[in-house]
1. When Rg and Dmax of the Cα atoms in Å is computed for each of 1, 2, which one produces 35.3, 121?
2. As an exercise: FRET efficiency 1/(1 + (r/R0)^6) of positions 39 and 55 (r between Cβ atoms, R0 = 25 Å, to 0.05), calculated from one structure in 1, 2, equals 0.50. Which structure is it?
3. Using the calculated result -32500 for helix-only ellipticity at 222 nm (-39500 (n - 2.57) for each DSSP H run of 4 or more, over all residues; to 500), pick out the matching structure from 1, 2.
4. To test your reading of the models, identify which of 1, 2 gives 8.5 for distance in nm of label points 7 Å out along Cα→Cβ at positions 7 and 63 when calculated.
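What follows draws every value from the coordinates through simple rules; no lab data is involved. On a predicted model such as this, the values are computed, not experimentally measured, just so you know. Cβ atoms are built from the backbone, for glycine too; each structure is taken alone.
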Structure 1
Amino acid sequence: MALGLIFLKYISDAFEEKHSALLAEAEEEAARSFAAGARARMRVMVKRLLRKYGYPPDKTEHATVLALARAEVVCEEWAA
C-alpha cells in the first residue's frame, strides 16, 4: 500500500513538472507570435505613412528598418 502511494506521489510530481514546463513554453510561444504580428503590423503602418508623405520609394526599406529598430528601443525603455 505504501509503495503504491509513493509511486503515485512520484508520478504526480513528474506530471506537475511537465505540465508547468509545457505551460511556460506555450506562453513564450504566444508572446513570440504576438510580437511577430505586432512587428508586421508596424511595418505596414510605417510603409503606408512613408508612401502617404511622399518618401522616396528606393529609401523606404531602410527607413522602415530604422523606424522599427527605434520603436524596439523605445519599447525596451518603457518596459524597464
Structure 2
Amino acid sequence: MHARLRRWRIALTTVRSNLALFSLAGALVVAIAGSTAGLLWHLRVLELDEATREIANLNLVIAEQAARSIKNIALIANPVEQ
C-alpha cells in the first residue's frame, strides 16, 4: 500500500513539475511574441514618420522647381509681348 502511495506521489510531483515547466515556457513564448510585436510596431511608426518627412521634402523641392520653371517661362514670354 505504501509503495502505491509513493508511486502516486512521485507521479504527481512529476506532473506538477512538468506543468510548471510548460507554463513557464508558454509565458516565455508569449513574452517574446509580445516584445517582438511591440518592437515591430515601433519600427513601423519610425519608418512612417521618416517617409512623411521625405514626402514633405520632395514636395518642397518640386514646388521650388516649378517656381523656377514658371519664372523662366515668364522671362522668355515678356520680351515677346513688348
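1. Details: 1: 23.6, 80; 2: 35.3, 121.
For Rg and Dmax of the Cα atoms in Å, the value 35.3, 121 is produced by structure 2.
2. 2
3. Corresponding structure: 1.
4. The read-out was computed on structure 2.
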